[in-house]
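Next up: the structures, one after another.
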Structure 1
Amino acid sequence: MKKNNKSAKIISIVGARPQFIKLVPLSKELRKNGFKEIIVHTGQHYDDNMSELFFKELEIPEPDYNLGIGSGSHGEQTGKMLIAIEDILLKENPDLVIIYGDTNSTLAGALASSKLHIPLAHIEAGLRSFNKNMPEEINRIVADHLSDLLFAPTETAVENLKREGIEKGVYLVGDIMFDALMHFSKIGEKKSKIIEILNLKPKEYYLATIHRAENTDNYERLKNILEALSNLDKPVVFPVHPRTRNKILEYKLDSLLKGSLVTVEPVGYLDMISLEKNAYAILTDSGGVQKEAFWLKVPCITLRAETEWVETVRYGWNRLVGADKEKILDAALNIKPGENVDFMNEYAAGKICERVGEILGGSK
């Protein structure tokens, strides 16, 4: 693409909540700079609270294509997406495809673009958990090795790519979710009423989220986590992901939804930010929530043995406990804040999308 070429066509492929959030600021920047953007929503998150609510709440332009793929095994879901995305790419013939993060939507978009020799840009490139049992890790690696432009959020991510022999087309731009969080945090302060609705007192409750397959699809891990959460010393607000809800019912673990646990339906992004900001601590297996907790300076307990966001651990804001009941309880009872970090400088606040836009405008 040539700089300031207003006929350049970009296809953005999204399908999950974190990708919708990352799309918002970059989509505005692309359109402001004259690119013709086409949004493809794979339908990976198909629950209304997980998808349509986000598009309305965050004022994301209506997707040009909604594939409605929904749930299924990794192979089935990715295969359906690959077929549908390939058809769209052949029809639209874009100058560039942008993929985000590490979902099956990311993988399908990378494969379809690569096989059709369409330039590919990966937002959030270079992240590694070094655990190939996680499907997200496989998706990240494949996407990075197929991409032409790799927008890395941290220096650690750049080093990860370098170790894998990827140096061409790599740009350290900062984390796009930081821009989104800072922007929507201010809006949420005015619009969100979730704290009042749930009758919560700031800093007197925990917030918990569980959605990773390694936890939801393993009876023992899910049981241990729920037992720990239900025995914490403060109320635990638990927005239940559709996959998690289904597995709780399948494993007959719904009897553990008692004690400290306060289960609610999935919430919108503005309500989620409000819940995060006002929590005493957050327990999660989500990469995005780990980062948001870090930036909001809320202690985080990660229900995994590793994290791709090593900075959160390095600065003392995040503790890795896996699905060990005793470790979860111990971490919660020994919460303490981490080091003071200059987030505004470290994550190039307000400049990330501008940098990406400039790079895309100047790419050939």
Structure 2
Amino acid sequence: MKNKRTVLVTGGAGFIGANFIRLVHSTYKDWRIINLDKLTYAGNLNNLNGIITSDTYRFVKGDICDSTCVESLFAEEDIDTVVHFAAESHVDRSITGPADFIQTNIVGTFTLLEAAKKAWLGAKENVGNKCFLHVSTDEVYGSLGETGFFTEKTPFDPRSPYSASKASSDHLANAYFHTYGLPVKITNCSNNYGPYQFPEKLIPLIFNNALHEKSLPVYGDGLNVRDWLYVQDHCEAILAVIVGGKTGHCYNIGGNNEKQNLNVVEVVCDLLDKKVGPMSSGKPRKSLITFVEDRLGHDRRYAIDATKIGEHLNWQPKMTFEQGMEKTIDWYLANRAWIDNIVNGEYQNYYDTMYTRG
């Protein structure tokens, strides 16, 4: 397997994609990165400040559903690696508007798979140095009870339009490996957090509301459990799968950090009280917590068994939840302009409508 690569990263202006590009840029300086991003509401080129002028980086504004655009990139750049992050990913949005999720997550993945098949399987050289890495979620597995973990053999049981669209794209990617021999690898990760996360997600949402002393909406009883994975750990795992993972295999990636949503909110509040002081009223920020009507189809618990990637690729998460949360809150405090530009811009009306109720 060759060391130097030409990597097509879809959705590279988003949260995980941008962190991944930053990691590749610092780890494999001879890898060429092609960032294909439609720049929807969650795409932000400011996430890549300091990289966009690099000779080994190219940004292309385009839609993964546009076969002409995608096929031209394969032809122009001699792409040998695809890392497919691009997706509509917010469960709440999938409930109120599922059509975009079907189009981007299913049709977009199909378009990419077709382009890779056309470019790679029609080539004379061996496809052994090629890699199509489809990045997915643990939500495809459904909901767990109080015990147990998702493994790579857990049957799919998606419960939301978002998770159903990701399960569909996982099946498509797997089918292209088995049917056509396309060199596909799949990863399913738990909840990511860290720098550059868009503020509709739980941690940056609560950070921003708590910082400005606004209501902190928590769905239901707040006892839904998620496994939390620091984004840098996730990106390092993805690199490990690209370099050493087996074609046709799926790898679960987890943080070994199961937390109730209410506990996560309380940690954010406590860290802000510690770092910037209590609210103007003198009360702790936890007093802002407001329980709101539960989300439709809200899965109770997710938990990842990441034994396979640990045994096969010697990967383990480095960041404890406590360490990762402190680093995350410090980053948001140091980059207030980044989040202010988002919540005070085009996103403001949606943000105010969905997340300041209670």
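With distance in nm of label points 7 Å out along Cα→Cβ at positions 244 and 260 coming out at 3.8, pick the structure among 1, 2 it was computed from. Provide the component values of the computation, followed by the final result.
Working: 1: 1.4; 2: 3.8.
The read-out comes from structure 2.
Using distance in nm of label points 7 Å out along Cα→Cβ at positions 28 and 236, single out the structure from 1, 2 with the greatest value. Write out the running numbers ahead of the final one.
Values: 1: 3.6; 2: 1.7.
If we compare distance in nm of label points 7 Å out along Cα→Cβ at positions 28 and 236 over 1, 2, the biggest value is for 1.
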Kindly point out which one of 1, 2 the value 1.22 was derived from, the read-out being Cα Rg over 2.2 N^0.38 Å, for residues 108-275 alone.
-> 2
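Readers should treat all values here as calculations from the given coordinates under stated rules, not as data from a laboratory. Treat the numbers as computed from the prediction; the structure is a model and nothing was measured. Cβ atoms are built from the backbone, for glycine too; each structure is taken alone.
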